[in-house]
1. Using mean count of other Cβ atoms within 10 Å over residues 18-25 for the comparison, can you identify which of 1, 2 gives the largest number?
2. One of 1, 2 was used to calculate volume of the Cα convex hull per residue in Å³, giving 129; which?
3. Ranked by mean count of other Cβ atoms within 10 Å over residues 82-89, which of 1, 2 sits at the highest value?
4. Taking -1000 as the value of helix-only ellipticity at 222 nm (-39500 (n - 2.57) for each DSSP H run of 4 or more, over all residues; to 500) derived from one of the structures shown (1, 2), identify that structure.
5. So if we calculate Rg/Rh (Cα atoms, Kirkwood Rh), for residues 58-169 alone for every structure here (1, 2), which label has the highest result?
6. Suppose percent of Cα pairs over 13 Å apart, for residues 130-185 alone works out to 74; of 1, 2, which structure was it derived from?
7. Looking at structures 1, 2, which one was semi-axes √(5λ) of the Cα gyration tensor in Å, for residues 26-73 alone calculated from, given that it came out as 43, 9, 6?
Structure 1
């Protein structure tokens, strides 16, 4: 499938979901979901707990492959290729589509090796020093840790650990960055720094974020997908979805009538 224009805009889709359904042991968690993801934009996926948004996000870089009972139907296309085609290497997919999880998960290594280790084992031949500095600067963490790169990453604050995990993902030079509720375990100040960082990073990366915080989605995203009980209720430009939704169910959710 080739990149296509997103309805109502001139943006090009870098990732396309086409009738995607995901089941756990035969029980549907995501049902027939289709929408495009625009290049160098932020797309938020919102919805009540248990609606399938994190399951859908993990399907975008085949993280669900680690769960034996999961099955997926439909097509997710990236760079013109179905990510679930038989000959596609899932490890290569995850190099190009990185992920940051809900809870910061730094390796029990130094700050430096948290960044350098992944590229090194994947054959990176450039300067590790330069890569570490560049990645930490991209994640707005360099100035805070440049004098203690050899200290344990576990000694960082929660917000710093999350930015370190973002830097670690960026060091793999992905095209797309997935974020699964990256601020849910953080204080408001740390959350604001992550939001500022997301806004800066979208000039270089395509970002897809799952968030339970509707105000956050409204602040940081260009496009929003609203899901409920595995169904995609509405997808569109964020401002329109929050202020002029097409579906009554969307309006009920974003105005706090349920969820």
Structure 2
């Protein structure tokens, strides 16, 4: 139907999610530049064999309902969601004499088990408990220590005492697929920020195809999504997949 007023659309807003079927809070995914839905269909046509060509009947059935989201906030939760990962939170209590192997060659990096808090004291000793000196034997980095030339670090290893900084480790491909309920809290920028909403009732995130860790542009996580039918929806006039709320 022809509309008497302009109803053009430019969508922006925030994506929220929680585990499907839970009463968890809907939490934001952060800065997202894109969210889209796609539909695949299976079409079966019955040809008109009585003359004149064309079709006697046709049936088009939706098959795959998929989506995609673009995320710029690189949080442990976002990375885990699209790499099928588990999250392990690092301790923040001091660690004494963490043992590491070493070769004792110049420029060798010896990363700590956890990212160190450089505002706290870090001490490094040889395997025989001889103190090593920062700036002479090693260079302290945000990841661990790097062996300097003419260092007293050798092939016997080192003992390191430090305090881990607050961090989390994403163990990629170490978890099962999880189902989510998603909510897009949107604003139509073409209509002076008029609100709209998209409710995804049940969805699974697929694996991202590429994770460009080194690069010159802002890292964007592109997460494929599969929309699944929600069997808890029994009303005929309510979609089992998604619903879009638009202001009048």
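1. The structure with the largest value is 1.
2. Here the read-out was taken from 1.
3. Sorting by mean count of other Cβ atoms within 10 Å over residues 82-89 in descending order puts 2 first.
4. 2
5. By Rg/Rh (Cα atoms, Kirkwood Rh), for residues 58-169 alone, the leading structure of 1, 2 is 2.
6. Source structure for this number: 2.
7. Value 43, 9, 6 for semi-axes √(5λ) of the Cα gyration tensor in Å, for residues 26-73 alone corresponds to 2 out of 1, 2.
Values quoted throughout were computed directly from the atomic coordinates according to the rules given, and no laboratory measurement underlies them. All values derive from a computational prediction rather than experimental measurement. Cβ atoms are built from the backbone, for glycine too; each structure is taken alone.
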